[in-house]
1. Relative contact order in percent (Cα under 8 Å, 6 or more apart) computed as 21: which structure among P, Q, R?
2. Given a value of 27, 20, 16 for semi-axes √(5λ) of the Cα gyration tensor in Å, point me to the structure among P, Q, R it was derived from.
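Every read-out reported here was derived from the displayed coordinates using simple, explicitly stated rules and does not represent laboratory data. Quick caveat: nothing in here was measured; it's all calculated off a predicted structure.
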Structure P
Amino acid sequence: MAKLYFYYSTMNAGKSTTLLQSSFNYEERGMKTLLLTAAFDDRYGVGKIASRIGLEADAFLFSEDTDVLKLISNEKENRRVDCVLVDESQFLSRDQVFQLSEVADKLKIPVLCYGLRTDFQGNLFEGSQHLLAWADELKELKTICHCGRKATMVIRVDESGEPIRQGAQKEIGGNDRYVALCRQHFKEASYE
């Protein structure tokens, strides 16, 4: 039985690296993967999934109006698809998460989603909320705060490294814009 998986974490836990390694493992065994990433994130080029350690791969793009079930079904008609891997899955809509569950349930293709659980204000992203609710399996990828404790939150910072407490939920950035923290340091940075 194919399953819908959600691998979640904060920034800098190796989500994209793990996704690319999983794709490599499938391909190494003669299986074919289909990679998706958010059109919203073009830091590494359009249609690219890239990790901080230098790995990268081409991917199909999804935006708010993409029917991912149709995209995957159409691709499956033209080639073999043994696994679907989705980067930046926090940017999925509720409908898209449902569509991915249909890929697992009706097309019998495993779907591995990788994304952030919460935003810089500690709120769930729409995609993450529905993946947490509907995924067959949840896996936390871990990283650490500067104090050595497990980082579970992220803050957005300005050019001076000062926390930003207001703004749009969706804003792309890396280490220059986001810092992974434990809950205690998140609260200190966000509310004090």
Structure Q
Amino acid sequence: MHDTVHQPGRLSIAEFDRFVDAQRDERDWELVDGDVVMMTNPTENHEQIAGNIGAPLKLAMDAQGCRSYQGGMRVQRDEHGQGRDKPKPDIVVRCGPRQNRTFVTDPLVVVEVLSPSTMDRDRGPKLAFYKTLPTLRHIVLVYQDQMRVEHYRREPEGWVCDVLTAPDHALRFEAVAFEIALDRVYFDVPVLRPIVGG
């Protein structure tokens, strides 16, 4: 969930970093298309879905020498902080040499768990930004109120979107050899299930 903080004009990443450093409380922030956005506490369903994906993904990535971060890592385009985006996805996967930073510039996978208050931003400017990252291969938008996952895959011809809506549909990250069925994604989450044969 997000609330936009109204700032005069759009902020750069350097200005955003200074803003975050000046905060004296536990609130969390991200930068989306130059807007400073306060991240509010997630719901139980949000955390359950993120954990259902994040826990097995972390085990799989550890075994491959890659890293999976759940909710704590921001993403920016490059090391120099060019641009006006520094979002904090629910899950990020990266491979490559270990770096002890508060952001990554080379994600392979990002996952966003949607809610009514974040859907327009996540499916709009954040998705547009993610699609510009050269290393990114998988962008996943997971709905909380229904069994629906939008999986954007980078193919040679561009981004392709698969919409997964059935318990036996599999979410596959070919870039990191990981697969999980939707019935595991939505384990212990009350959602609308698709009508079979209707």
Structure R
Amino acid sequence: MKTDTKISKRLSFWLRHKPEDAGLTLSHDGWADVSAVLKAFSTLKLDCNRDQLERVVETNDKKRFEFSDDGKRIRARQGHSVDIDLGLTALTPPEILFHGTATRFLPLILTEGLKPMARHHVHLSPDRSTALKVGSRHGKPAVLQVAASAMQADGHTFYRTENGVWLTDSVPATFLTQTETVS
């Protein structure tokens, strides 16, 4: 549904990067009032009622959003460039995680490692296929293998969001191995 995609993209923008663009105020842990979000959609003349918002949250393939237990608030699960605290607990990662990127970024990444850029964390995938999908969004995809357990042993901290995305502050190049590129 074209409207659902528009709603999802706008939610991502507001809840991860520019809440002020919609007149929203995020709590310290990233929550926005659902009624304020719906009002912002109305102001934009983008048709979005509560049922549509719930459908977008429920059907989002990456499970990017979540409602509070009482259903009155909504937030993005990760990917923020605004200062928020998701309240994640440090966890022991699997031995290997994966990162999808575009081949044009490989020379810099293999030299300098992975950095969060405008976001709070580097995003890592639990499997190669998810990383490949992520990489394909940015051009010709490449998948990097991350020695996550070795990183943790070296003092790096890992978190996992509710939708299974692994987060860390950065990944030094010494913990990266290029596994594949797709032509």
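1. R
2. On the way: P: 30, 16, 15; Q: 27, 20, 16; R: 32, 18, 14.
Considering all the candidates, the number was obtained from Q.
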